[in-house]
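*Asks:* Some structures to go through are shown next.
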Structure I
Amino acid sequence: MAQVLLLHGLGGTGRTMRPLADGLAAQGHVVHAPTLPGHGSTAEALEHVGWADWLEAALAWPAHTRPDAIVGQSMGGSLALAVAARSGCGAVVAINPPAPDPDAVDGLEWRQSRGHHWVDGPLLAEGEAGYTRMPISALLQMAVGVAATDLAAVRAPLLLVTSVHDDVVDPAGAEVIAAAVAGPVSRLLLGHSGHVATLGPDLALLTAAIAEFVGGA
């Protein structure tokens, strides 16, 4: 039995991780799928929080110890890597995480400097709770946080999951992450899923792979 923290992506909620959480709980693991600060209400709430708030929330559970494993979807995967770099954990699963991208930071800062405040959000997956637009400030917070994470300090075993049909994060970024971390890397390719793989058609495969990975970490 492992203590597993599950982290959703930018604009999502703990509901994004619920099908995976249920599958892991059914196998006896203790799971926690929180909704991160600024999420679960309105898109405007994301203008008042940032990477430090999300990372603090991820570091806060479980209290007085480290989780055996952290599983993150998209930005949640990046947060999982950041937690592993700072405090350590037994294992990390990053599902379609964005890679560090200085050009993304520059592009978002440029748009802000031109008076832009919002961008259209990606199409929501079936069953996903999220927003149809995103504040540029939140996207910039995420991009800066991802770029600042010391991936070389990640020594825990990493399961890096990539969806073939991801139309949000470039799957090629997984190669950058795999090459940068210090710990052993396992890979899982989901042939039928889009970006939000926890709500996609490969859920059974994803759950089984994570259960095996967490159990062996």
Structure II
Amino acid sequence: MRVVLLHSALGDSRLWERQVAALSGFEVVAPDLPGYGTSPMPREEFSFVDFVVPHLPAALVGNSFGGMVALRTACAHPELVSRLVLIAPGLPGWQWTEELREHFAVEEAAWEAGDLEAATEANLSFWVAPELHDEVRPQQLRALQLQSAHAEPALRWPEEFDVSVLTMPVLVVVGTRDKADFVTIAEHLAETIPGAEFAEVEAAGHLVGLEQPAALNQLLLDFLSA
């Protein structure tokens, strides 16, 4: 089975190194999404979903922003996704709490000032466990450098978004230490996606695969091998 891993906006495909090793029995693909890692930001209108489709058919695994991309891809092309794992995924149209809105404002202010280092540190301090800052910092800074290299192109999403079309097996995962918004999103999706399974990972924040890799790896192996 092919397994495609879609990373969060905090870094790039290197965030999955611990999972790639654990999933060696599968055909694992961990691409850098456009504007991250080795993939430059497009200059013309583009679609993250269209970027993922050539890697399918496959099981899709996504964390945070990558989880939202995986979800949108699965809803648009359910016939191409054999299994779906959503790890602390974002959700289109979600009404963020004041805590999240305040953080986004801090990050945006640093971005508008052209201080990419400050934006990076704001994201690290808000999202990432301190012992992982040195690992994630160069990935996040690289992403912000790519995304600020030229004028931001238009982003296109599929017009339809309906989780009721998801008939493949779905696993929703969230860390018990994640932000309240993402715990609520995960619970909401587990309740609304037909037949979805739900798993909480103890002592994990937003980047479950970095903070508690053994626990996430076992969840993935069990779910993908079922």
Structure III
Amino acid sequence: MRLDHINHSYGKKQILSKVNFTWTTGDVIAIFGRNGSGKSTLLKSLFGTLKPDNVELHMNNKKIEKITTKNKHIAYLPQDIFLPKDLKVRNIIPMYFSDDEKQNKIFYSPLVHKLENQRAGTLSLGEQRYIEFLLIVNLEHPFILLDEPFSMIEPLYKEAIKEIITTNKKDKGFIITDHYYLDVMEVANKKMILKEGILHEVFNLKDLIEYGYLPQN
């Protein structure tokens, strides 16, 4: 997949400026940036819930004329909780997957056995995020957008998420945005930072300091 010339403004403020990158299965791309830098805007533009001022998206060298949430290429884990609070976890999973094999893959994922008989609304925010992550990552879509997957997550679930991303990247491509930069850097093979609307490649913590994302000390 190739993303070319994405631009977006809110009023007179340029949020994204000619953002370009390639994304293939096997890639785990980290995108860092301060709050308001445009990370979520970029993800929503890719997923189709936001229409940017300009964007060109190519899949297998073929231009996708219209980016919509109905496409089967890209799945998205948003920041906002979306689980129905009154349903038990074991009853939510079949809402997403009719196939027994897929359901069992989630039921037998790490730590799910502790949660499956609880109503989603009684789970901690971290537990809810973990279940949402499992639902999204197990969809058939080859590309997965993760907006703050480590936010509010307990350490046990963080480790499970990192393990699942590493296991699934042979068949999928991931883009992750999160302020828990050490967790993200641990799983990412490509790292970038959004600053003043422009996407820059970075390689280590020193680069994040130089771009002003991390403090000097």
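Each value in this text was obtained by applying a stated rule to the coordinates, not by laboratory testing. Predicted, not measured: the structure shown is a model, and the values here were computed from it.
*Asks:* When volume of the Cα convex hull per residue in Å³ is calculated for each of the structures I, II, III, which structure yields the highest value?
*Replies:* Structure III gives the largest value of volume of the Cα convex hull per residue in Å³ among I, II, III.
*Asks:* Thinking of I, II, III, which structure, once helix-only ellipticity at 222 nm (-39500 (n - 2.57) for each DSSP H run of 4 or more, over all residues; to 500) is computed, gives back -8500?
*Replies:* Traced to structure III.
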